[in-house]
Structure 1
Amino acid sequence: MHVEVINTGTELLLGHVLNTHLRFLAEALFPLGLRIGRQVTVPDGLVIREALVEAAARAEILLVTGGLGPTTDDITRDVVADWLGLRLVHDEEIMRAITERFARRGLALSARIGLQALRPPEATVLPNEHGTAPGLYLPPTARSPHLFLLPGPPRELHPMFTASVLPILQKVLPPRPELAMRNYRTAGLGESAVEELVGAPLLALGLEVGYCARPGEVDLRLIGSAEALARAEKIVGAQLGAQLVSRDQSSLEKVIVDRLSARGETLATAESCTGGLLAHRVTNVPGASAVFLEGFVTYANEAKTRALGVDAALLRAHGAVSREVAAAMAEGARTAAGVDHALATTGIAGPGGGSDAKPLGTVFIALATKLGPTTVEQHRFPTDRETFKDLTAQTALDLLRRRLG
């Protein structure tokens, strides 16, 4: 069945509020065999009706978000009723729920609050346990598809969708072929390189294949039957090998935290050009406190000497951006923090500071580890500062992942 989404709200189009609905809705619908075919965003106003008319001509299921509140710009309910020729009636049960919610919070009811209790008699009320505006479901007619009106705030929409919308969809959906989705995450390969390795054999299995690239990593998405996905697993594992980070879209940092936790080992970081990004990514993972002991941000040469014990003579002889200093930073961090592994980064993010010998984008990444000698890799990422930091952190984390095995 063809599904479309209309997001209403001028604040979305002004950039004041980030529209996060699509990801949640798409992930919630996929297990039912539904895929969102189109999403549009329109401002508050009569343009909502135009969007409804256009979408109704294509969609079999239409999800509309926003515009159900009590203020003058919340007109979705009225626009839908006018479009379908439905009257709005006051629902005492909705009003009772609103009144009780306000009483619990010690708030006074204004005259406009009661507008949220209006609904077409034909509509099924979708209770809102996290706000005052209920959602509405209108069954299909000659003019409209299955129509769901949902609140805009995600904290209200998400639980309502799970508790009320999904059960309705499960009842009205026709039998469908069983499809599953598998997401793989890779590191150290470009999008075209991943496709060259696995694209043709995966397509030959009749799978839907998709790729999503970000700095330093590529996600591989497969959709198809369980049998085809099982056969694809062997192809992906054989062809991507050490570049395969996870089979469930787990981030690189989560994989590292999980592996270190399983091994009972610890990590520290010593960062110059990444400015704490390595530590930030690792500590974003729940449970990181069991493995991450300390992070050093030593931007200045004096800080490298004071905090990490990097010899000032080494800095004078080779410069801060060098193989020798990167190794000394990693080894100094490992010693100072008393950990099993330590990563270090030092480089030239730009836009100034490069030379013929060390052009912009040059970076040295070091790993000091109990598993063997210190490793230093030299890379060059000639891009903007933020992407440079992202690529450096990604490459450093992947160096540790590969060493952990």
Structure 2
Amino acid sequence: MRLLHLIRSVDAVHGGPAEGVRQSVRSARALGHFGEVLTLDAPQDACVAAFPATTHAVGRARGTFGWTRQLDLWLRERAAGYDALVVHGLWQYHGWAARRAALATGRPYFVFAHGMLDPWFRRAHPLKHAKKQLYWLAAERAVLRDAEAVLFTTDEESRLAQTTFRPYAARHEVLGYGLALDEVAQQATAEDFLQQHPTLRGQRLLLFLGRLHGKKGCDLLVEAFAAVAARHPKLHLVMAGPDPDGLQRPLLQRAQALGVAGRITWTGMLEGRVKWGALRAADAFVLPSHQENFGIAVVEALAVGTPVLVSTRVNIWQEVVHCGAGLAEADTLAGTERLLARWLALPAAELDALRAAARHCHDKHFRMEASMQRLHQLVAGACSAAPQRAALHIHSQPCNTARRQ
């Protein structure tokens, strides 16, 4: 089976969707299928060369919407050569272009929402939501309505998505999500991180790993850390991630005012062995997010046996808690303080149990192979309608659902 994944950028600095595509194509390959990526990055970008799949970069698009004629030309010439198209993300031109190409060729297409229909954005950014409602009426609802399915990572994400825009009509499929550890992740050790930050040896490390962004609850974390730090002199907070919106400076100023600036390390974005080393070196991973449809970094922590401390706005919190792999509290300052205090109060035996349960939680709930098997089943089902599509689209070709070696 041959799938084409469409995404605005494969640069990891943009967060979870790019990592999701990376995991998808790797897991599909392990299952004997073939995945390629179509992106609006420039062909010479380093992220394109480093991406672990055949990646077609059509060049930088205009504005945040991402319009480019090159995308239409590429799809017009090549879309029929794939069994299905998979759109990652909403609100940008590549979704509309994929719909048009799919309808022209008779190919099925799927849309991975990646949390972009969560009603939190409506509450947090009402003016932006009003603009999106207009675009929803003009174009985006048709992209979702005509898709073979809109794909979600959890039942909760699927439920919430139906409450955000009106009118709404789409076929939902919950795939689950996860990751498969590559060779770098498996071989990395805590030393890969600690060699770069030797002053952190012997400290009890709390790790935040992700974009510094308002929705991630970074301000809550700094405040809550300050509230508990005085009673735990070995506790140290590591804030690891890119800072696209300039949030680090006000956070650092707040940490200085609270007297804990010297106990917070800002690493910038971590990649490769250093990133996986940080996850292994951490005593706990923490994410007090206001909205997280899945949280790929949460699952990365679980995969290496690191307990996770999350808010109840991270949509996989119930799986984490039911497995005994971490703790969850409300996405408020009081909730975040309670989250840290509960973890700090655990005896050594219970901390060891959390670590053991973390890896089990990943293996039980968050293996990417299972998600990709489900996706390929959906594509195969859609391809069974290929003869009917071919009758309507003279340029379409029958899907090839056989595995390609």
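Odds and ends about this structure:
- Identity of the structure behind 1.1 (criterion: distance in nm of label points 7 Å out along Cα→Cβ at positions 223 and 311, calculated), options 1, 2: 2
- Value 0.45, calculated as FRET efficiency 1/(1 + (r/R0)^6) of positions 39 and 255 (r between Cβ atoms, R0 = 30 Å, to 0.05), assigned to which of 1, 2: 1
- Origin of the derived value 9.2 (mean count of other Cβ atoms within 10 Å over residues 103-110; candidates 1, 2): 1
- Relative contact order in percent (Cα under 8 Å, 6 or more apart) from the coordinates reads 18; which among 1, 2: 2
- Looking across 1, 2, the calculation of log10 I(q)/I(0) by the Debye sum over Cα atoms at q = 0.10 Å⁻¹ that yields -0.85 traces back to 1.
- Among 1, 2, structure where FRET efficiency 1/(1 + (r/R0)^6) of positions 71 and 239 (r between Cβ atoms, R0 = 30 Å, to 0.05) as derived comes to 0.25: 2
- When distance in nm of label points 7 Å out along Cα→Cβ at positions 271 and 335 is computed for each of 1, 2, the largest belongs to: 2
Where a number appears in this text, it was derived from the coordinates with a stated rule and is not lab data. Note that the structure is predicted; figures quoted are calculated from it, not measured. Cβ atoms are built from the backbone, for glycine too; each structure is taken alone.
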